[in-house]
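So, here's a batch of structures to check.
A short reminder: the numbers here are calculations on the coordinates, not readings from a lab. Please read these numbers as outputs of a predicted model, since none were measured by experiment. Cβ atoms are built from the backbone, for glycine too; each structure is taken alone.
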Structure I
Amino acid sequence: MKKIIALTAAVAFASSAVAQNPIIRDQFTADPTARVFNGRVYVYPSHDITPPENARQEWFNMPDYHVFSSHNLVDWIDHGKIVDQATVPWVNSTSYSMWAPDCIEKDGKYYFYFPAGFDPRLGRGNAIGVAISDTPYGPFVPEPMPIPGVGGIDPGLFIDPADGKAYITWAGGGMRIARLKDNMLELDGEPQTVALPQGGGLKEGPFMFERNGKYYYTFPWVINNTTEALCYSMGDSPMGPFEYKGVIMDEHENGCWTNHHSLVEFEGQWYLFYHRNDFSPNFDKNRSARIDKVFFNADGTIQKVTPTERGVGISDARSEIHLDRYSSLGQGASIEYLNRWTNYFAGWKVMLPAGSDVTYNDVDFGTGVRKVMARVLAPRGASFSVGTGSGSPAATFSVPAGNPEWMVVEATVAATPSGVENIVVKNTATPPAPGAGRMAQGPGPVEIDWIRFY
């Protein structure tokens, strides 16, 4: 059984749950620092914007900070703007240089550390300020002046679980680290330079964490004088010395110049938060936050992470499942932007020629579903199936020819899945024989925006 439904009928079912990369779909979010507070994951990214007229047009422009949170790495809440260049007393309000931030909790207070350009009447270059809140999401109140003795960008905070002492590391005059006083607002001693591998190019964006008594100092590095890889060193104390161990993530294949990251453990699994320019393929100064799982070897070294479109988390079958954020693509299948002319934030579509398929892992069907909807484009008509990785097709679609517009189609689910399953969508049309003409081909390729069970 199947039927065609007016596109507007599906609007009521729209959901913010994506569980896919990138994780934030309505704005640019770079340099994501992730923290776990009170059982939720909070992400503190920088905020890239399209260059305004009064700013450098081919450079990064970051005027403020938002904070996002999730209880499951799937449903993300934007808690809104927490710090703005126009309202911090010491910041140049037109510098657009609010680079990568961090946030840490100590004694029930949340300290948000952010770099910015000095108001020229007060100083020169970049400094690092602090804003304080009673909650992880604000409101945050900025201190009137930045931390004395710290000049640079990309603050990374670390509290040693062994003794509760706090440290700040940053990029400026090399990679620097210092212990903080208990007030979290002043250095407790002179900064030290972190010894890292020689050669290559820029190193920046340090992030520290501890695991099983080992201290990890991680950082982006332009190893080959092209774009940034994510790298790391290990040591036996927060101040080092650190021994270089290798690459966490290779340079982005699409040529995105920067990467910037954090690593966090949540509910027994480690995750890498990082960025890539998914929603801005022609301008890599507008970036978007992503997540993938991290695994460690027995000796504590980090297994290299390969970026995925699928991301992490379990998708609800009753939410829109965007197959273009796939786990694997069959032969001939491909991904394309829905609107590459005016709105990259519209996302992507999966394009399935006859005989090809796409797999999307970890979908929660609960106790079962009855029907499935799909938003498709198939002017020549199409036939495709939706099944699971553990059984026969759950539903089949037959889309009539002659409609040049996107449509929403519906089918009854015959083999009802339950629990968490992988799904496979396949174009079941027979591939045309070599040399066959257009009229002899019958049902053709199908483009799919999303599917949704209910």
Structure II
Amino acid sequence: MTQSGRLVRTIAREPAPQRDGLAGRVHERLVEDLDVRALDQLPAGERHAHVEAAVARVLAELAPAVAGVVRQDVITEVVDEILGFGPIQPLLDDPDITEIMVNGPSEVFYEREGMLYVSAVRFRDAEHIRRIADRITGPLGRRLDESSPMVDARLPDGSRVNVVLPPIAVHSPTITVRKFRTDRYDIEDLVSIGTVTREVAGFLRACVVSKVNIVISGGTGSGKTTFLNALSAFIPRQERVVTIEDPMEIRLRQPHVVTLEARPSAGEGGGEVTQRDLVRNALRMRPDRIIVGEVRSGEAFDMMQAMNTGHEGSITTVHSNSPRDALSRIENMVLMAGFELPALAIRQQMASALHLVVQISRMIDGTRRVTAVTEVVGLEGDIVAIQDVFKFADQALDRDGRVSGRLEPTGVRPRFADRFPAFGVSEDWIEPPSVGGAVGIAL
């Protein structure tokens, strides 16, 4: 079975309607018996033990014959229903699962290692999904009803969640969770799994240290933020960095980092703070570099202004399928934001502010690869000229459905390479540039 052109594998499990029905009865009984306010006063560990004991007690009354694995499954299911996020809690707890997609009561998918799988998880009905959606968004202060049927939010652990209610979601409420990784990848990890080659990683390290302005381009789920996090390790520790996101995902290791997060409108009360507001405010915060998690609108123009006014070495990401598309999208963002500027003026700004576009793609086998590293050369006539410095070549699909190919240099020497420091790829290449090492970048 395929979905969106990608392989979907089904993991089967024996249905257990009797167990599910019993869990529902136990849950209904506990809703009547438990004092929720008193429960909220308990520490997390005690709260879990208290609810588990209460579930076991009610289960012994309602179904004394139930024992063994079935009994433990019912207890776990009810505890997750009361303290967690119901049926999807086991998927949230699995560190190998990166995304969870609830399309309907009996349609739950998850992603592991870039591949989609059908889960055996089931909701009782659409109302059950709605209750879990309310539990997710309620503590976050986000409004979710027929007048506001779509919500983007962030869970306490940093995971991103999107909820859509009927009638927008025609058949059922939907929940999509992109989980936040606690074990962040560094460049060495990305080299080892084949996302980028060591040669290109060394080149990008030189770019970051040399304050080259970088745009990381890619589609949804291609790993743009992960790659940005990895590149950020090369920013010298003595610099002041301001990060701007919606929602917060970047985690820098530098000691001098200020994190700003956009805020949506609080209904009729207003209170919205956009990324553009934050970019403009960041200019007053004496940053050495500004990192915007993803440009989506008018902040693209302010970001380029910052890059052109003493904040070189800034990094951002953009949704697009190629370096050329990335530049077109940025231009369109500026135009759609209402700036009354001729296209040529915007392109002049882009040609001056942007130095490098790193294209990262999600392959059909689920792997993420850097497929192009492209220099923004400048303006030629009324076109922003670009040239590939590295390009993914000889792409092919083997018998196992895996993508093969190589990220190779094109022989082009970028114009900004003259400012590269005298260091290269060596045993300690991830350390700050003060660590020695022979020049290993052949350009």
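Tell me which structure, out of I, II, gives 3.5 once distance in nm of label points 7 Å out along Cα→Cβ at positions 233 and 305 is calculated.
II
For the set I, II, ranking by FRET efficiency 1/(1 + (r/R0)^6) of positions 281 and 377 (r between Cβ atoms, R0 = 35 Å, to 0.05) places I highest. Figure out for me which of the structures I, II the number 19.1, 61 belongs to, where Rg and Dmax of the Cα atoms in Å, for residues 81-336 alone was derived from the coordinates. Comparing all candidates, it corresponds to I. Kindly point out which one of I, II the value 25.5 was derived from, the read-out being mean projected area of the Cα convex hull in nm². Structure II accounts for this read-out.
Suppose helix-only ellipticity at 222 nm (-39500 (n - 2.57) for each DSSP H run of 4 or more, over all residues; to 500) works out to 0; of I, II, which structure was it derived from? Only structure I yields this read-out. If mean count of other Cβ atoms within 10 Å over residues 57-64 is computed to be 14.4, which of I, II is the source? For mean count of other Cβ atoms within 10 Å over residues 57-64, the value 14.4 is produced by structure II. When mean count of other Cβ atoms within 10 Å over residues 185-192 is calculated for each of I, II, the greatest value falls to II.
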